[in-house]
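These notes open a run of structures that come right after.
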Structure 1
Amino acid sequence: MTALICDAIRTPIGRYGGALSAVRTDDLAAAPIAALMGRNPGVDWAAVDDVIYGDANQAGEDNRNVARMAALLAGLPVDVPGTTINRLCGSGMDAVGMAARAIKAGDYDLAIAGGVESMSRAPFVMPKAEAAFSRANAVYDTTIGWRFVNPKMAAEYGTHSMPETADNVAADYGISREDQDAFAARSQARWQAAHEAGIFAE
């Protein structure tokens, strides 16, 4: 079976602490699904086999399976399931790939796939005491990077965040800022050419 993208929709990209910071993460996740339903009134939405969302944080309003919450908040029928996956920065893309593979395998006929993240609304978290009457305390900011680090992981592999890893990769492989800008410009030019050629036309 062939997997096809029948429609695509997204929210605007927001800045940290910007215009979208007042929007709950689960509401942000529901918005594209609701818009998709409004734009395609002829679809039998009860026939959706799964809603698959990628989400890297899952420490705040996106906890407890945000894909399922988004489906319900958007107004999908209650018997449409949802699952949330985490491959960190690749989570949303992996969700789309998972849906495509399920369709190609014949497991699904119709799926909604995407991702959600709100760094602005990522909470602070606090671990429980490790011993009775402990006075030790810690607070972690879940906006980016590790928390509750296993010392063995830190010793064996390091616990660099994604921005730190990007710097390391650039240094290790000699990728300059000019190289990165040229790659981005080339990608944009290719998209523009494809757009003008009607590749993405409905």
Structure 2
Amino acid sequence: MAKVLYKRQKQIFDFINGNISKYGYAPTLTEIAENFGLSSLSTVHEHLAVLEKKGLIRRYKGAVRGIEILDDGVIDHPNLIELPIMGFIACGEPIEPYNDPGATLPVNSGLVRAGDHSYILQAKGDSMVDDGILNGDYLVIKEVREARDGDIIVAVLKNGFATLKRYYKELNRIRLQPANSTMSPMYVTDIEIRGKVVAVIRQFS
């Protein structure tokens, strides 16, 4: 049976398969990382673990080129599109770049309207837990520069720090409201809106 692979998984699988077909042996983890511009070998390990779990490869511990192809019947998922993962979003911190600059997340195409510019941020912290946004969740962000009251937005403050909060326009200020009863709202007079949340994606291990 053909296995479903998403974009980066399939790219790495094809690279391994092609390397074995051309040279007769698998690439090293470092060669995989260099080919895809990955700064961390742990990211390569994560992708290989997914491929192994899906029964497409076997890894041999202790072997530098210890990857064996078990099944090359892979397909792309027809109802998904790939959105770039731009980084992490946490309360009161700059947006932290993702460790894989080419990372993407497959999302249902119905979440993104034609013409929208959208991307993914991964939530850090618990400031929005009462709205169902948990630490580690992936957020589908629609790029906008204006917001309506109640929108959950990505706001960049004057100091360059970013935060994820509900937006409310008041008389002479803007209230950025957390969804956590233990936290107080932030009051500002000027922010840069980078986008609003249109969907939350949670992955279970």
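Some notes on this structure:
- Answer label among 1, 2 for the case where helix-only ellipticity at 222 nm (-39500 (n - 2.57) for each DSSP H run of 4 or more, over all residues; to 500), calculated from the coordinates, equals -6000: 2
- With Cα extents along the principal axes in Å derived as 69, 33, 27, matching label from 1, 2: 2
- Read-out mean count of other Cβ atoms within 10 Å over residues 83-90, computed value 15.4, structure in 1, 2: 1
- Structure with the greatest value (metric mean count of other Cβ atoms within 10 Å over residues 19-26, set 1, 2): 1
- Highest-scoring label, criterion being distance in nm of label points 7 Å out along Cα→Cβ at positions 43 and 155, among 1, 2: 1
- Computed 2.4 for distance in nm of label points 7 Å out along Cα→Cβ at positions 123 and 163 - originating structure among 1, 2: 1
Coordinate-derived values only; no laboratory data. Note that the coordinates shown come from a computational prediction; the quantities given were computed from them, not determined experimentally. Cβ atoms are built from the backbone, for glycine too; each structure is taken alone.
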